[in-house]
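Several structures are given next for inspection.
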Structure 1
Amino acid sequence: MAGRDLILPIRESASDRKPPSGTKEERAMSLPSAADTVVVGAGSAGCVVANRLSADPARGVLLLEAGDDTPLPPALRSLDFRAAVRDVSRHWPGLRARRGSAQRPRLLLQGRGVGGTSAINGLIAMWPMPEDFDEWAALGCDGWTHRDVSPSLSRISRDLDSKAGAGPMPVRRPPRPTWGSLDLALAEWAGDRGFPAAEDHNAPGSTGLSPYAFSARDGGRVSAADAFLAPILDRPNLTVLARTVAERLIVRGGRVTGVCCRTPDGEVVIEAGEVVVTAGAVGSPALLLRSGIGPAHRLERVGVAPVADLPGVGQGLQDHPALTLPIRLAAPGAAPPRPTNCCLRFASGESDGEANELMLNALNEVGPGVGAVVLALFRPEARGRVEVTGAGLDDDLVVDLGLLGTERDLRRMRAGVARLADLARHPAFERVGSPVGADLLRGLARRPEELDSWMAARCHEAWHLVGSCRMGDPADPATVVDPRGRVKGVAGLRVADASVIPRVPRSNTNLVTMAVADHMTHPSRPGRE
């Protein structure tokens, strides 16, 4: 498919599409050549931004998406998200990342296509703690306290259990009878160890064991595209352009004037009154860097002409470091509707520990006869980076997550591993299976230096990437965007996605990414321009 056929309503099925007509040149001529606002990336943030900005009928909005816009097939709408994760057609091809200093780069899964990662993720609908937002404000993000952001939280989701919120993203919790054997084992162990229970992990002050909230309706996934884009596709001032990759921004006289894009028919330039970048915590800094916006000395070294010297672009990348304990199931049975149904949030017990800084959750089946328990550090200090090796789309990216890169992160993760080792020998887990390497884990828990090496070699991401275009006080050299998403030193350019989050919150990041996009662009926010 090419040319005009790239502009498709996402509700249309592939079988309904007409073949392209006209010559390549005629199809190229039919593409939009200009828009008041160009939004780059139709993922969790971009769908919200397009919704909010196109609510003004006088503003022409063009939403660009590198991937496809075909509807999700039934298998990918399932509450069992494993098929979605395995669908390589909906991931960025060839994207690789180093997890930590002891590991080599390997494939990094990031959603590609309308809906972005919200179309392939685990559907978890968890909000940050109120204290997380308040910390952002203390870091220089004026107008971002929990009280400030609460209207956006309400506009994003509607909790069908607690009745909180009024947004289009439905939130439900799995009834306990639908939990899997490892979910129930985790709950039993947590109760025996004295952890409290909280029916709603999104309630302020909650901690301990909770059923997961997830974004679904009628037993199926609801993506950002379903919630925020599909209902507004009839707006005459909104165009969605799929299979169009933003290669670089055009900057003249300190102002962005357009986007140079690669389409199946070749390169096109789209003029823009403003550009809002919502390409994610890897894609957004990569686009800025290819455009000459970033650390000038690094850009010059790889042959990119700097147009704005912003040292923070691509720096500060964060994710929740995680470790997985596989479990051979004693009697594999029918898998529950969802691979994971509950989580346990707790403090490390260290002298500088914090509430809900660690989390455990069970995966009832990760393969034939195998489940797992995952430990994650939800308050990491370490940061990574995104860098380019040239100005073109075909030049490799350098992505280093920097997981467990500080002593404090290692120390708190050791405390989590001690819990994991205890869990592995609890009767609740011994009844359902055999944790792989449980004896090794118990031994390592008593030898910190060996444990640190073991963790560094095995830690992985939680797919909660943030922080690579940090929001903050414009006077701070590390700041990339101000609290309204405006890129320092470049007029007509905003970033409004997970990359602006200054510190990864104690939550999964799908809902909060949508809230960030809403808070930066909703018409009700004073001075949002």
Structure 2
Amino acid sequence: PGLLVGHMLSSCDRISIGGKSPLTGGVKEANAGGTTGLQMAYLGIRALIIEEIPAEPGFWVLHLSKQGARFEQTFRACPEPAEGVSEDPKGLIGLGVYETAPKLLKKYGQKVAIALIGPGGEMKLSAAGIQNLDKDKVPSRIAARGGLGAVMGSKGLKAIIFDAEGCQKPLLADANAYRAAQKIFNKALLEHPQTATFRDYGTAAMAQMSDGFGGLPTRNFSSGHFEKVEEISGEHLRELLLARGGVSDPTHACMPGCTIQCSNVFSGEDGKSIVSPLEYESIGLMGANLGIDSLDVIARLNWQVNDLGLDSIEIGAALGVAAEAGQMGWGNAARAMELLDEIRRNTPLGRVLANGAVSTGKHFGIERVPAVKGQAMSAYEPRAIKGTGVTYATSPQGADHTCGLTIRARINHLDPKGQADVSRTAQINMAGYDSLGACIFAGFGFAAAPTGTIARLLNARYGWDMPADVLQVLGKETLKLEREFNRRAGFTAKDDRLPEWMTREPLPPHNAVFDVPEEDLDGVFDW
């Protein structure tokens, strides 16, 4: 859990999961909301380290409580128990996350937090993530990027149970000072105009914004404009959910105490949930990137990817590469679903796709693969939003918008000048926010609050004497450690580049190429 986790400071109860990425071969941090961070903080766990691998093949559930830690072996689920024979409650292997989580909650109690993998993690597929429960006990908060679910699968762990029964919130060194700083932060966050935007439209608000910049990846990153962007926009999403009723909810919190509530529960016309949440990245990579213009279809694809325990960004990018290779037609949702079923059935084609966009490109001989250091790009086209392109290229973690998104920077996104500077600032800030356990959107509040608010919160929490620029201190130190990890793993400056085809292939509608000078890329971490 991050440094601020444990007292339900709005949007600041996230966890970070780290390891060596099977996609990139370098360092990877993936974070998620939900309830895991709170339970870890109540248990007094600052970090959980899983070393080595089991001596014998198999899968286990790790249960953590105030009484200690214990491993319980699990077995393959029996899909059709013999007549009169109850299904083995320990049978979890092979189950999707939506079936696994209720079984674990039934056994360990409704108050626990759970981190678990799906079949993708069990099969050690490089696009596998680690799911966590949201406040409604749905395994919807995924630490998705970089293949860390495959790492967890390699450790023989199907799930980790965090049971804080009988535990208390962590102590505050100065409760009055903490509450005063918390009040200042909450006020700044609530009054920031972007809070209302994301509360109403969620992350899907970014669809029309990205498209407006010519940066919405469309048909395997061959265009930055999707002609039916309105059909997959946050505005249309909200309109649908308000009209459908039932369990539909356009304004939903992924963790207790969040005032932004940018998540959602997406339902069908019958008012029954299809998936929660339906986020911009899934809409971009499994919608516009595949030529699919129906939120209902995207939601159903998203559910399948989630249930498999996979990263929707990586899978969406892989499907886009497969479409370019002729494996599916643009907009062919039925074929996209068939390809996801290939993954579920663990076929050779399914494994190619679920090992990511680069794996798919190599298999089919496709050059136009939108990836850096082996990891697929997010739903922000780097030729149109060049600061984010710098982040994709230079981040130690490969192409990942959460490492330093620059779309809100006050800069001409098509001009190569100054892009390294805005990326540097964004990368430092995001590494700092990850260390705090803060959501990217908590940054709205911290940026608007008086200078030193983060330091006041940390000092009141721990009795420290952190400087006002502690966010930058944390961010720089984190990036320094990540870069050193990658250096030891064999990475050099040559790896800090976008795919060559993006430097020569113009992207409609602005006919832009990625033309930030290499010397600017090499100087990003000069501070």
Structure 3
Amino acid sequence: MRSDRPSKKYSAGNSPRENRSRKRRENRSQQQEWRPQTDRVRTLVFQVLLAVETKDAYANLLLPPRLTRAHIAGRDAGFATELTYGTLRSQGYYDWIIDECSTRPVAALEKEVLIILRMGLHQLLNMRVATHAAVSESVNLTKQEANEGAAGLVNGVLRQAVRLADSGELASRLSALSKSRRLAIEYSHPAWIIAAYRAALSEQAKLGAQIPSDDDSLAALLAENNRAPYINLVARPGLADREELADAVEDMGQDVAYSTLSPWGLIVSGGDPANLEAVASARAGVEDQGSQLVAGIAATYPLAGSDQKWLDLCAGPGGKAALMAALGRQRGAQLIANEVSPHRAKLVEDSVKALDNVQVVCKDGTQFPGVERGYDRVLVDAPCTGLGALRRHPESRYRARNETIPDITDLQARLLDRALEVCRPGGLVIYATCSPHPAETTFLVERVLKQRGDGQLKELTPVCNQLIDAEAWPGGLGCADKYLQLWPHVHASDAMFAVVISKN
């Protein structure tokens, strides 16, 4: 949904200085030249994007609290949200446009100027902001946050971009590029990520998925990564009622629907979930519906024998652990939620604070205490490249590096190996990642199971059909019945992967 423009706090040249005395004006340092105060909403967005660019910050962690502290709400908050995430999602495309319109390459521009240009392009090309307003505010922002000398460059690049877009010249130049180069620019995805997606779609087709693996399906996936996802909520069983949670969402003025992948989930059009009492008290939470399905599988897959000792080996930030524990609590199960990072362990504690059957520990999952054996269920939600959640974390696509995959898969393999080590014979290990990359999913699982020789993949279709109507999805949810691979463009979820392994 598109938000209207926020009103400007002051227009250029209209900053309230009437009450300043002549003496104070005369005593101002001549080096401190007055600069017009630009729109405070755009200034806030600029500051968030600068932190993302220079400090590896995450927009979803920075933006909401800053909006709250600045008392920016309603349409202004909507404008800020779209400008922040929209600029990030299309960053690669905007950088290409800047290169086409500027005599200075992107790499030579100051970070502050580059961010302002990206923001201006998003307003001009994707937010229906009038040209004069978008350009004027971008120039003012340059004078305020960058330097006066760059104002002319910003003005010229933005106006040239409008001319090229209106004339069709930008589209013509884009279409003249090779297919791989065009996809990378048009959808703002690094080429290696596009190649990984293509390989993943092809691999799933080989395993029996009926989801198309052609160029159209790939383009649909890339396009979905650039759309703002809906908010997904989970009503944790035994703590919150889904109907009551839906009523509370509607009372906030938001549209709500039942999740299609989780019997505990809701899909919400917008708003701030932190304002819901159930979320604030951790009786409910914000969690992608695909993640909810994985936690549901981990907690409900049929298991013979004892079933009270559960372990989440990589629990941060705690969404799956909380849902798993809520389901286990109804059957008398106790969950150990382990997280190697102290900061993320604190997030786990916050997520499970409404539950009395969870113990949060902070240890290295690859060396989880050897004295601990005999877990009935072990979830390994392994650290990964995050290629399955780029629609929620758009900045991640520019930070992930292909050359880090060997180190990541080595860690994943050691975690899966440790999970099988501490699982009891006959118990279950659930391996999951938020990445569809074959090196992190099917190839890794097959390699570890072959090396160990004590694990067997279980069929997923029966348990999925117990939780949801899995057969209603195109191609179903499973690949050859033993691999769960979700896709944003098919299932409206993050690209979660999961398998269930029975320890022999």
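Each value in this text was obtained by applying a stated rule to the coordinates, not by laboratory testing. Since we're looking at a predicted model, the values are computed, not measured. Cβ atoms are built from the backbone, for glycine too; each structure is taken alone.
Here helix-only ellipticity at 222 nm (-39500 (n - 2.57) for each DSSP H run of 4 or more, over all residues; to 500) was calculated and came to -14500; which of the structures 1, 2, 3 was it taken from?
Details: 1: -7000; 2: -11500; 3: -14500.
So the calculation was done on 3.
Upon calculation of relative contact order in percent (Cα under 8 Å, 6 or more apart) from the atomic coordinates, which of the structures 1, 2, 3 produces 17? Don't skip to the answer; put the middle values down first.
Values: 1: 20; 2: 17; 3: 12.
It traces back to 2.
Using distance in nm of label points 7 Å out along Cα→Cβ at positions 56 and 232, single out the structure from 1, 2, 3 with the greatest value. Mind showing how you got there, number by number?
Values: 1: 1.2; 2: 4.8; 3: 2.7.
Biggest value here belongs to 2.
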- [ ] For the read-out Rg and Dmax of the Cα atoms in Å, for residues 48-215 alone, a value of 18.1, 59 was computed from one structure; give its label from 1, 2, 3.
- [x] 3
Open item on the list: So if we calculate distance in nm of label points 7 Å out along Cα→Cβ at positions 400 and 440 for every structure here (1, 2, 3), which label has the highest result?
Closed with: 1
